[in-house]
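Participant: Multiple structures follow.
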Structure I
Amino acid sequence: METTFLIIGGVGVAVLALSLLIGDLLHFGHPDADGPFSLPAVAGFIGAFGFAGAAVGALTGSDGPLVPAVAGLVAALPTAWIATRLARMAINMRTDATPTQRDMIGTTGVVVTPILSNGFGEVRISLGGQPVKLNARADRPIPLGARVLVVQATSPTSVIVEETPL
């Protein structure tokens, strides 16, 4: 009897894994589905029902499916509710805005490829907490390792900079 309940629990885990791995490709378990019959709720219910039923069946030595099934239901209902709440929280989680060209202006950085007169070099700045390497121009040559200030963003990958004192 425990094997049957373990298979049921494994099916719940497999359904959840498939929805996470290929759900976006095949629209399996649409992430906007909400409520008691959303995919996280169903997968959590099936998984908890199977695994709790198998555990109780093994611990009690019950020959029939009634005691493991009741124990599975007792474990499955709160698990489905918790899975639904966690999925809803993840879907509605606030995130930071995507950095734009305007966010580059006023940032400081360092020259990683010397900026030649009337030519391009490269600078590294921190944008949204991540290092970004950009093409850079300046009014005069700036050597490797010099600290710079971004004064204009001419494109998403190109800026105009001025050398700043250390």
Structure II
Amino acid sequence: MTSPAPQRTPPAPEELRYAFAGFATGITLVAALVDGRPVGMLANSFSSISLDPPLAALSFARTSTTWPVLRQAPQWGISVLAEHHQADIARLSRPATARFDGVTWNATDHGAVFLDQATTAFQVSVETEVDAGDHVLTLLRIHALHRSPDGAPLVFYGNRLHGLVTGRL
């Protein structure tokens, strides 16, 4: 493969979206209880940041209508979706009022919401926010976590969901 040719103008959004689709990511659900109801959204921008202190990051589109509501919660749950959650993707992509219908979840005493049987779960709170163009980059303090030794995560690549082959190279 050759290096990209220099451009005089920034790439168009559709070019950038296509290029980013060449980077495989996991799929997460970020969710919390707000006024006693689960509020959340799918995100594939989840990233590890620091081991000490324990920090992760998510970015939220400024156009999101869920993000301002979710922001009201003191703590959030981040669930890494497993292959068996594939059917939940369509449910969790519905309008906010129906998003959790038919989805099995649980909540902590602090209001963090988790999908049942997630491969990994993080209980977090907002550490700081950074202006990032059409998104807000949110650094998250990790308070608790759990990783299941079973199950493989869903992977988002090429704008499609994939299972993860767990064999070694």
Structure III
Amino acid sequence: MTPPRIRPPFTADERTQLLGWLDMQRAIVHWKCEGLSEADAHRSVLPDSPLMTMAGIVSHLRWTEQTWFEVLFLGRPADGPQFAERRGDGPEDADMMVEDVPLAQLLEEYARQCAVSDKIIASHSLDEVGKHPDFDSAAASLRWMLLHMVEETARHAGHMDSIRELLDGEKGYY
């Protein structure tokens, strides 16, 4: 089931607004995938960006949530395909290489990761900074990380809008 696409209240506190905008962008990601065939979810429509598929973007966003909130903010180990190139055991953009993974599975994994991120966010101050010693970006505050995730998710939701239109003509704002 696709989460509702609801803008945050105009006069809510900062945390409510930040999470509201992030949740809306996350919901748009799910919405853009509604009714998409498995073949289309994995079909590349951009010749110079073969990994930029609907499925690839969902996977990327899942791992990006994990990177920012679990790894950089909490300081957990840098595990996951997004670190394959850094570790020297895989290619760049490995987090988008999901040819054999069903879209429904990717969306479920993304939803679960977002729930983990939400629990982390709820239990920390927006002024608290990340803890991972191996990444300069861990010095960012949780507020900065939330703003970045709104930007990252919205940018990829825009990519998904264009890809979806190229795939089957479906389009829409939100």
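Participant: Given that semi-axes √(5λ) of the Cα gyration tensor in Å, for residues 42-113 alone, derived from a single structure, equals 53, 14, 7, which label among I, II, III identifies that structure?
Facilitator: Numbers: I: 53, 14, 7; II: 21, 16, 14; III: 21, 15, 9.
It traces back to I.
Participant: Thinking only about FRET efficiency 1/(1 + (r/R0)^6) of positions 50 and 138 (r between Cβ atoms, R0 = 30 Å, to 0.05), which of I, II, III has the largest value? Don't skip to the end; give the middle numbers.
Facilitator: Working: I: 0.00; II: 1.00; III: 0.45.
Once FRET efficiency 1/(1 + (r/R0)^6) of positions 50 and 138 (r between Cβ atoms, R0 = 30 Å, to 0.05) is worked out for each structure, II has the highest.
Read-outs throughout are calculated quantities, based only on the coordinates presented, and are distinct from any laboratory measurement. Since the structure is predicted, the reported quantities are computational estimates derived from the model, not experimental observations. Cβ atoms are built from the backbone, for glycine too; each structure is taken alone.
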